[in-house]
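Student: These are the structures in question, set out in turn.
All of the numbers you see were taken from the coordinates with simple rules; none came from a lab. Worth saying up front: this structure is predicted, and the values here are computed from it rather than measured. Cβ atoms are built from the backbone, for glycine too; each structure is taken alone.
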Structure P
Amino acid sequence: MRSIEIPYGRGRQIFHIEDHRLTGVLMPETMPKAGEETEIVRRAISAPIDSARLSTLSQTAERILLITSDHTRPVPSRITLPLLLEEIREGNPKAEITILIATGLHRATTRQEMEQKFGKKLVDEEHFVVHDARADDQMADFGMLPSGGRLRLNAIVREADLIVAEGFIEPHFFAGFSGGRKSILPGIASMETICYNHNAKFIHDKKARQGSLSNNPIHLDMIFAARQAGLRFILNVVLDHNKRIVGAFCGEPEAAHETGCRYCEKLTGVEAVSADIVVTSNGGYPLDQNIYQTVKGLTAGESCVRQGGVLILCAALEDGHGGEAFYRWFSERESPEEVLREIESTPPEQTTADQWQAQILARVMLKAQIIYVCEEKDRATVEAMHMKWAANVDDALRMAEEMLGGEPSVTVIPDGVGVIVKER
């Protein structure tokens, strides 16, 4: 009998399975030991890729815009943000710095969440602004995306002499990788722009998948947006399964991001192992706060589960479903087939918020039945979305066995957002 730890909220679920039924445990093989995190970041800042140091760039900038991630992202900003501010002020102590929290279409970050993420001292002393993609009067036009949509970004961009962004790089289920250009689109873009970039045709494209950047239409629009905004410098980190920094990449946005993506791919690539049942997670807190975010982990399982099999997803869901529109796509329709049919017939210019997440979830649901392991308070929500609920991962396995019969095979992907599953 094997016991396998599955990330769940701020803790773990322990999964038990007989050895002869376990077809594979998909985890990165080469993840380095985390060193002293501050030193890793300092080294990257002192040797930027294809760029002058940030302290040099800041010397001639009066107004600096520093873009950071919101409460749903595990960017270790308590470490990274003070080091970026220190570097900026070394070159220009008098610079006027605005820190813009890139929420995309997520709900606004609360004051409590800001203090938890950045530290109370930083929140008290620095000028923070929370992006609101739905506030059309706060947006400015930056032309047309290569795909044909309007590019509208937070108007603060227009006022900045220097734009810097921090973030983290992990496999992303339709943008290829997170980080880099995503600080701009979707990070500080308008709702109209984000919706067009996430349209059904692009989401359906085989190039819009985890670990894929080449000819990925979503990525190409994002790169264009970052160039139009004038993003000059990034600091992106790669994290281990404990959310500790194992790599940091600074410098020219495209070169630094590409270097970080290659590093991430080397660390996280695993070969798919097919099974009747796949057990996975969204990597624990903060990425498993809602069903919306956990669709990412499900796509890793999608690569391994057999047609008609069962996917078990462990997630604490502190924030429920994560989006009313996303939830209603399922709760107001009879089946995932109906959801997918309606979304895939929607023209790009009529894309609505969160339909992309619903599209991907419906696609996964057409391949496998889904069991969510979460708190009982979320049971009704899970079941209203045509999925099943279990109180713990072992109960979920027993349910899956009853659904499939016999002794079905099992693949475990402990952290579904921490790997790139390469299909054979």
Structure Q
Amino acid sequence: MASPRKVDLLIEGGTILCLDSTLRILNHHGIAIDQGKIVCLYPLGESEYEADTKLDASDCIVMPGLINAHSHLPMTYFRGLADDLPLDKWLHEYIWPLEARMLDSELIYHASLHGAAEMIKSGITQTHEMYFDMPAIADGCSKAGLRAMIGEAICEMKTDSAELKDCLGQKVLQLRQRYAGNHLIDFNLAPHSIYACSRQTLQKCVQLAREHNILLHMHLSETKAEVEQCRSLTGLKPVFYLKEIGMLECPAVYAHGIWVEPDEIDLLADSPSSIALCTESHLKLSSGIIPLSDYLDQGVNICLATDGVASNNNLDLFSEMDFTAKLHKVVNNNPSFLPAREVLKMATINAARALGVAEQRGSLEAGKDADLCILSLDELQCQPIYNPYSHVVYAMSSRNLRDVIIAGEIVLRQGKLTRVDEAEIIRTAKSYQAKISAALKL
């Protein structure tokens, strides 16, 4: 009889939600993990593997880690600073002036580390970022053990800088080389929005995306006002404008996409585009309610996101799943609309597809990255259980998270972060609270 194969980690027991093409639910199975990859999903009692580290997932749900399709981690330190305001006032009178006054690499690093730790404790294993100072964000996420695809935020609000256009995209290429050995980090281009970027800059982004296979990440049609501005300045609806400059030919993630018309959705459906839906941010800023049924009817890939905590105010995709499913049942006057398994797909495999990494993660399958989370069912609100998809979306929350594994490493074990000191992160946040309050004279 052959000796058992030694692997790094075994997870055994529980209910496994694979989120694969057939949406398999496996009971009485285990998962063998080695060198950051899922080696095998096997029936208990038939294991050909052994490991020094084993996790007993009995009375648990095991599922892919969640993927946050649109966020601004460094804004974690701006949580609660400018609430209950419309988007234009929130941005122009508070957020952008504060960023101009306070941002430096040290703040961005610590705020990113804080946000990354918060995401891990919410079951998120990868985030899609748009902000400034990409190395500081990368280092903060790496410290916590969180995967991140980080976009070079491009915003020309006050200047049409020739220097910006000359160096556009160079940071992405340079940082891809610099972090080539870091399996957690990748970079892309993130033109902020139509209203914040000139036509020439957007065309340059399209050119770079084509030449270097770079994913684009952009805000789109978040408010009525920006749509009206686009039509006034270009004579085109926003999505038609993007088509004219060639952006719809490129793989892209568009955050929000609220104020779109049916013919724009048709264009998006015929392109390699995805929409990142940020329900709680949309409602809190009173931006509007996305026409989700129209998107789904046309086959547009929809993924879930939190946005930044300055407009949410948390990084909890479990909350987003629950709220999104319920809101759109009411909007569509249909309790069968957006069943739990479909909204869970938006936070896992759909988001992986949006980021171009569906071959690597987003579901639990042999050969994919070992990014997963384990939720304990040992709570009053978790019993009895009949439908695990329903339980994850409607009954459970991030408080039920027990363990999180990213690239085969246990980064949250029994609810405790393993790579970073949570108490120290909180102390640092409090020190920045004092600095920011003094700057704003709060």
Structure R
Amino acid sequence: MRIVGKGIYGILATVLLVFSAELYGQSRNVNYDESKVPNYTLPELLVSEKGKPIQSVKDWEKIRRPELLQLFAKEMYGSTPKDKIQVTYEFLERDRKVYDGKAIREQVRFTFSNGAKKIEAILLLIIPTKLKNGKAPFIVGYNFKGNHSTMTDTLIHYSPGMFYAKPPDHPDWVRGCQSNRWPFELIIDQGYGVATMNYHDIFPDKDGTKDHSIVSLFKGYGKGEQAQDEWQAIGAWAWGSSRILDYLYTRPFIDKEQIVLMGHSRQGKAALWAGAQDERFKIVISNNSGSGGAAISRRAFGETVKIVSNIKPAWFAPAFNKYHDNEPNLPFDQHQLIALMAPRPVYVASAQEDLWADPKGEFLAAFHAGPVYKLYNLTAIESPEMPAVNQPIMTHVGYHIRTGKHDVTEFDWNQFIKFADLHFKNKGR
């Protein structure tokens, strides 16, 4: 739940959100009772489609990992097109010192083009001025309410996609309205840079806006019948994360071996899918991602496959619709998605009051991804019993559940940075 305004309007909006959420859950018969979770059997992680046991890293990388990638593409997230879309970059602002000189802020316009049509996006960079050997680790992540929402500075450009996603009188246009989720100074003080873009720039998250998304630049868009494995919004957002990474690779101050991808909520889903496809992300973090992200689908707890795949605009491939109220027949589950990050560290975060995202299901998926990490002789979560609240697990598969609601908090950021520090051993901390 997010407060979308201030004063009496904010209070009224909050009350309406709570009331709407209750009605939403009741109208869909949402289960929040652990005793009503059905019995289920997870699909095998280390057995190939032909029944071959996967007993080595070689077998995982050559046989099982490609099988699972293909399965998630065909049945859930959609197949990412191979078309080459031209991308050009334009500096809108650069070398402006912020946070008492501890960081430099830059804004860069991306223009995606297929030769006939263009889509624009703006990347906001917060770059530490103190660099180790001239380079810094970076955290990449989408923001929800525009780059202007992450700080109050009037020089921050409005994100182009916001104009398609939100009406002009919407509270999301207020500068700094979501700065609590982006504690830039805290992150900079720990030696990390940040690269953030508004997710609406890649695919506006509003029904009827697909023509303004990057999906519309690809061959065959809007022509013929929709393929069952056609990618939708989550696939597009994942693709966009990799394009941000392409740009970061052009900058000399980026440590290419220390790039973290962090996603919250629906962007936690997209971060896992992006991390599965693009191994240049060295750590992948899923925060409150729930159904279609980190949570075990077969638990049918909180948001279900039916609910999440009926959201408009569509987030998932059409093929995913056949698993409405049919989770036992899914040929995969989300522990297998998390395992696709191996051997790179992966972190899953939950919130105690965020039952919609099924914290237990998120934890269990992280736990059940462990056998692949053990193939690499890496550490993983050892017990299927959830840890105590605010007591993180920091193995190669990290996890915490914190107090509070669906959000990104300072507690979350502190754990993410601690986890990254732990695994970026050459940082000299």
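Student: Taking Rg and Dmax of the Cα atoms in Å, for residues 290-345 alone from the coordinates of each of P, Q, R, which one would give 12.6, 33? Provide the component values of the computation, followed by the final result.
Tutor: Working: P: 12.6, 33; Q: 11.7, 33; R: 11.6, 34.
Source structure for this number: P.
Student: If semi-axes √(5λ) of the Cα gyration tensor in Å comes out at 36, 24, 19 when worked out from the coordinates, which of P, Q, R was used? Present the calculation step by step, with values, prior to reporting the outcome.
Tutor: Values: P: 36, 24, 19; Q: 35, 24, 22; R: 30, 26, 24.
The structure behind it is P.
Student: From which structure (P, Q, R) was P(r) over Cα pairs in 5 Å bins from 0, in percent, for residues 50-249 alone calculated, if the value obtained is 1, 8, 16, 20, 21, 17, 11, 5, 1, 0?
Tutor: P
Student: In terms of distance in nm of label points 7 Å out along Cα→Cβ at positions 130 and 218, which of structures P, Q, R is highest?
Tutor: Details: P: 2.5; Q: 1.0; R: 4.3.
Top value of distance in nm of label points 7 Å out along Cα→Cβ at positions 130 and 218, among P, Q, R, belongs to structure R.
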